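See the structures that follow.
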Structure 1
Amino acid sequence: MKAKDYAQRYKTNPTDETLIDIVQEMIMETKTLAEQRKITTESAMIAIIRQQDEKWKAFCRLCSGVNPKFFKLALHHLIPVSAQLYP
């Protein structure tokens with residue numbers, strides 16, 4: 001899903017629950033991309049995380065008041081090793 005699609009969804013229902021659902025979906029997209037691309041290196045995983053983080057930031061530019069660091073914070077909370085790969 002694209003950032004503008006997530007933004008439209010959030011603007012339709014701007015709640016914390018919607019925001020949490022969106023960030024969880026984006027984290028699952030990270031996993032799906034890694035599986036589809038059959039990554040084997042840390043640098044490839046970092047590239048996918050960076051791609052998703054940039055999408056999150058694009059979403060934030062479309063939705064004022066959303067923390068641009070929330071994706072990275074959530075990712076680090078759910079997958080602690082990601083903090084070493086993408087601090």
Structure 2
Amino acid sequence: MIAWPWYLVSAGIVLIIIGFFMTTLSRLSSRPPYIDPKMSNKEIKRVLSKSQKTPIGNIVILFGLSVVFVSMVWRLVLSFLSYMPPGR
């Protein structure tokens with residue numbers, strides 16, 4: 001039970017690193033959207049909406065940061081409770 005917050009911190013850091021690499025690799029493989037003057041409005045809208053989607057790497061990074069935050073809050077609560085007098 002004592003080590004769980006530390007496991008959460010390490011898991012969160014690993015998730016942040018994985019998300020960083022996923023985002024970097026997706027940016028390397030992507031190219032700017034190509035819009036031809038002959039394209040219809042529907043096609044232009046589809047191409048632009050596809051280029052504006054949130055990469056999965058950003059979601060993994062956000063999840064990793066939230067795991068680290070939960071671990072920090074958990075450790076703060078445990079340290080606060082250790083200073084409370086037992087029983088009232």
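Out of 1, 2, which has the highest value for relative contact order in percent (Cα under 8 Å, 6 or more apart)?
On the way: 1: 36; 2: 51.
Of structures 1, 2, the maximum of relative contact order in percent (Cα under 8 Å, 6 or more apart) occurs in 2.
A value of 30 was derived for percent of Cα pairs over 20 Å apart; which structure in 1, 2 was it taken from?
Numbers: 1: 30; 2: 58.
Structure of origin is 1.
The value 2.7 for distance in nm of label points 7 Å out along Cα→Cβ at positions 30 and 70 was derived from one model only; which of 1, 2 is it? Spell out each step's value before the answer.
Details: 1: 1.6; 2: 2.7.
The read-out was computed on structure 2.
No lab work stands behind these numbers, since they all come straight from the coordinates. Model, not experiment: these values are computed from the prediction. Cβ atoms are built from the backbone, for glycine too; each structure is taken alone.
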